[in-house]
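Right after this note come the structures.
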Structure 1
Amino acid sequence: MNTRRHFLQKAPLLSALPTFAFHPAFAADRVPSDRVPQSVGELWADFDPRSDPLEVEVIREWEEDGGVFRLVRYLIGTFKGKPARMAAIYGYPAGADGKVPAVMHIHGGGQRASLSEVKFLVGRGYAALSVNWGGSGTGKAPFNAPEGAQPGDPNTDWGAVDPSQLNVQGYSTMLPGPGQFFEDREHPKNNNWYLLTVGCRRGLTFLEEQPEVDGDRLGVHGYSMGGNLTMYVAGSDDRVKAAVPAVGGQGWRWEEQDFNGVRARPQDNVKGDLEVFRKTLSFESYAPLIRCPVLHRSATNDFHGWMDGVYRTNTLIQDQPVRYSWVTHMNHRLIPQVAVTMPLWFDHFLKGGPALPGTPQSELVLNAGDGGEPVLTVVPDEGTLPVERCEIFYSIDPDPRARFWRSADVVREGGRFVARLPLHTHELPLYAFANVYHTLPQTVSLAALPGNSNPVTGVCLSSLFHARSAAEVAAAKPVLTAKAGTLIEDFSGGWRDWYVLNEGNRTHQQHWTRKVTDPLWRGPDGTRLAITLKMPQANPYHFVLQQNEWRSHRGPRRTFVCTREIPGEEAPQTITLSLTDFTSDHGSPTSWAELDQVGLCASFQNGDEKARTWQGPAPEFLRLEWVG
């Protein structure tokens, strides 16, 4: 690797750019400085991301893997008389022929600017910038340096303000304080999200000033808190031509939720005028202003971007293509068929590559045909990529974080897929959606990104979200055909009702299911949990129960573990466990009724204990049931 170092050299501006507010709707929204903004347009009307010189510092430059990479800093702005500077990683293809499109990556909470993300995008022909918004050198020990930074390298320095996670309270407040922008009065510019969006919009200015970048082809993507910032940036800056938020960016986080009569506290406990926060800082006020195509990647049980809220928010995006790609059963994670949608989205809208298939058409009928059961019908877009399969899921649990998604049996009828959704009661709501898997014409490598070693052969596109209230279900009176039983799983469908962590790593692999939170598979009083498996070689195994996950209205959240030394046997063996076999610092569970997850774990660390190296082949699970 040829490394050239340039310490704190200020690069000259490459062009003199005109100054104006970017969103056309904001031009007429300027308000007197003594009045608090009452809309997104008013909040951003006086900010021009091009007005101040960037004062770029190139800290280090090197070449590797066909790309040129730089660790840089640029001026965000001056707040309370002190400059704030953003550290970032920038890269572009070496020897690029003409100007290339560019993508800004925005990391998540507790993360940092990612060299891996930049390398991945550069390898696909983009210039890329990963901003280090979570870093801080503001009078404290250095915090979250960019990936690959060396000791002594300058970090992000927010100066007199601090929107990093060293100032957590700043994400939900508009009140004055030492880490905020305005100290003298309540104002939306006191909020961390405002300052972070300023820093990211200045990152777009950095990109468009690079000589190898086509400033008319800029994209943004981010994960978790970076997904939030992707929505903020796309909703306030028309330079964004394609956006991919992930596991974040859902509106109405300030609102108390009613889950079928159970109240859930707001995700953000806003301090200050709630109506001003809603109109200037909440995502449902940014979505209608987005003027670019949006692809939302997420997980159905995400704690941060609630599934129902994501759909509710994105319906407000007007006259732009919107797609969804959901990982079923998981929380805050993506699978390769979902992860790959990001580069394919940018390839189409920034490089003129092939389009992704359209959102699958779908229809939910509560009382269908002769059977009288609810039926979901899905018609995928087969004109772009071949359809490999369609998976249909439904649930009766109103809480998006903890709901179990039942797998429906899908039948293909020509160009459509049909699934009956058996119910056991008219007293609960019904939710349904579908994932359609398309075969890619050629494999896509995600190897530059951590945890993605295998080439991706398919892509997942999700349908719209169908929700029917308990009142609607009761009025339709579908025939009730589902019945509760003692069998939880016979694995005839593989792991389709489960999610896997550390897949392929026999020492650390874990399998989890939320089936036990569903009334059809909930443990009856007085029963025991029986697990039948084959394990040819002896190993310890951990059986884990999670109670009241996200359901504080039922009681405290608890994790209970039972560790057993399983003897090595070629024949099937059954382990039978009572409630008292599971323990925690708070004792044993008193009932199966408040369980939300069961985990079958090769390792499950509590405290500092280390996993024992797995011996022999992985176990083969045959049956999970309630007995006695």
Structure 2
Amino acid sequence: MEKKNYYITTAIAYTSGKPHIGNTYEIVLADSIARYKRFQGYNVRFQTGTDEHGQKIELKAAEAGVTPKEYVDNVAGEIKRIWDLMDTSYDKFIRTTDEYHEKQVQKIFKKLYDKGDIYKGYYEGMYCTPCESFWTESQLVDGKCPDCGREVKPAKEEAYFFKMSKYADKLIEHINTHPEFIQPVSRKNEMMNNFLLPGLQDLCVSRTSFKWGIPVDFDDRHVVYVWLDALTNYITGLGYDVDGNNGELFNEFWPADLHLIGKDIIRFHTIYWPIFLMALDLPLPKQVFGHPWLLQGDGKMSKSKGNVIYADDLVDMFGVDAVRFFVLHEMPFENDGVITWELLVERMNSELANTLGNLVNRTISMSNKYFGGVVNNVGVNEPVDDDLKKVVLDTPAKVDAKMDELRVADAMTEIFNLFKRCNKYIDETMPWALAKDESKKERLETVLYNLVEGILIGAQLLEPFMPGTAKRIREQLGAQPRTREELDVFGRYPSGNKVTDIPEILFARLDVKEVMEKVEVIREKQKAAAGADAGGNSAEDKQEEATAEQSEEGIDVEALPEITIDDFFKVQLQIGQIIKCEEVPKSKKLLCSQVKIGSQVRQIVSGIKAHYSAEEMVGKKVVVVTNLKPAKLAGILSEGMLLCAEDADGKLSLLTSEKDMPSGASIG
């Protein structure tokens, strides 16, 4: 049977500097999806790369005393090194300075100009250099760039513009008829309501105020502006040719199945890019997924503070697969995730060392101790075996379903639930007790066989997420890789096979104090490199510092009368999980949520519609006042209160638990 094609891309990384772990998360996420699709039998094309033009690069190169090309060569090499370090299996690493890409961008620009979609004019507005974006006064937030919060400066220059409005209605129709096109749904609503429906402005697609870009070949005062250059990598990397002489890869893999990008650039990929493709008479990508951010737990990342977390430092401390596990497993589907060194240690010890590592080690050790490492399936079954087998055999389909929805963290949770069930099976069957009774020998053999088979099925499912670990488990158990279809049967491990004589420690437990001592050394090196004490930061670093400090300012609120601890304990606070949420008809403020609290489901009405859509509420674990007297709001019964924080501008943020606590958990 012919394999189905699957084309997945990441956003191309901007070559302004070394990527931190938040930047690196995306390539690992894409790799896990690409590997899983290959495991399912797809013919996968996985592309990543670097975005290397623009004024910001020109300024950084001048500051470093090198040419722009020398600067991007160095940074692109560093990005590729980190992508390789993280064991990512991309098929193509494109650079926007690649000659074939630059040639096609020039041809694309000329075609759109000849077609009348691009015209010459001039731009006047407020310009943000780091974002390379023009803004009108009305678009600024507190007089600053609405995307990054940095200072903007007035600028006016001759430029070419793309007629975005010409294709707006066609794009709106496409989004409405293809609900899967923009994911998650909250991102789609944001694009429609904030950009498309109010009306699109024409887009600046060339610049004259700097030279580091692809020249407009029929007007050499201009260089092609960043987004028309960068976005087209998804087709040039496949061999697209404006003149119709497309390469085989383009004919085979376009349109893309998935553009995986950060939520901050969703607008460019779901508005600009589809419109460019429409103008080129090309089909649109099937799906754009704007993933959340992985945030630093102790404030904004800053080199001079020494708290930037880089992938290579994490790998040195924990190993590649432990870092892959963390960034994939700890990231929610829609909400931002948090990374700290302490949390990494906790997950390393609990999930990797205890749940997985200890399970494999115990199983191999008992096989060696009781049977010289030989694993036999003699079929002495008991009811507890049936439950184990059911959990193991149900897991592949559950993981498939989660991966189909790009819920990678949930897919990994299903796999680790399998490993936890295997650990429980050891406690239920007590092999050490069976070993004391010679008449129970065959039962003991069956138990150990079931454990080995369960672990192997779990390890095969784990491979797209933690490839090195899965391979090490298979090698220790003397097994071969399996296809997805081969996971639907329990008992493929050959009876009589032998496990390794001495089990390898997959993940060693770590002492958080020792880790943090090493982290302090890393932080001091960062501070020294940044030259913070000597005032050696670049202008951009200083701006980032100012932005960080500004963002960390607190607000003062009017103090309420003091209460006693007895007053506090009158309020019952619990964790609740929102399982359904709807807008309240004819209300501008209210959302009605169904909240699971332990075994109960309560209906709670909240005035947070201006801050959250109904779709993005579903799945959140929130703090609930559960002993508040029921009341009617807009004629609807409300049986509790969701707690929120409010800033000085009146923006609300739901209170959630730092760790994944079960619904119903008590707070106090």
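No value in this document is a laboratory result; all are computed from the given coordinates. What you are looking at is a predicted structure, and each value in this text was computed from that prediction instead of being measured. Cβ atoms are built from the backbone, for glycine too; each structure is taken alone.
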One of 1, 2 was used to compute mean projected area of the Cα convex hull in nm², and the answer was 35.1. Which one was it?
2
For the read-out Cα Rg over 2.2 N^0.38 Å, for residues 400-583 alone, a value of 1.68 was computed from one structure; give its label from 1, 2.
2
A value of -12000 was computed for helix-only ellipticity at 222 nm (-39500 (n - 2.57) for each DSSP H run of 4 or more, over all residues; to 500); which of 1, 2 is the source structure?
2
Taking 12.5 as the value of mean count of other Cβ atoms within 10 Å over residues 256-263 derived from one of the structures shown (1, 2), identify that structure.
1
For FRET efficiency 1/(1 + (r/R0)^6) of positions 448 and 616 (r between Cβ atoms, R0 = 41 Å, to 0.05) computed as 0.75, the structure of 1, 2 it came from
1
A value of 0.40 was computed for FRET efficiency 1/(1 + (r/R0)^6) of positions 64 and 312 (r between Cβ atoms, R0 = 41 Å, to 0.05); which of 1, 2 is the source structure?
1
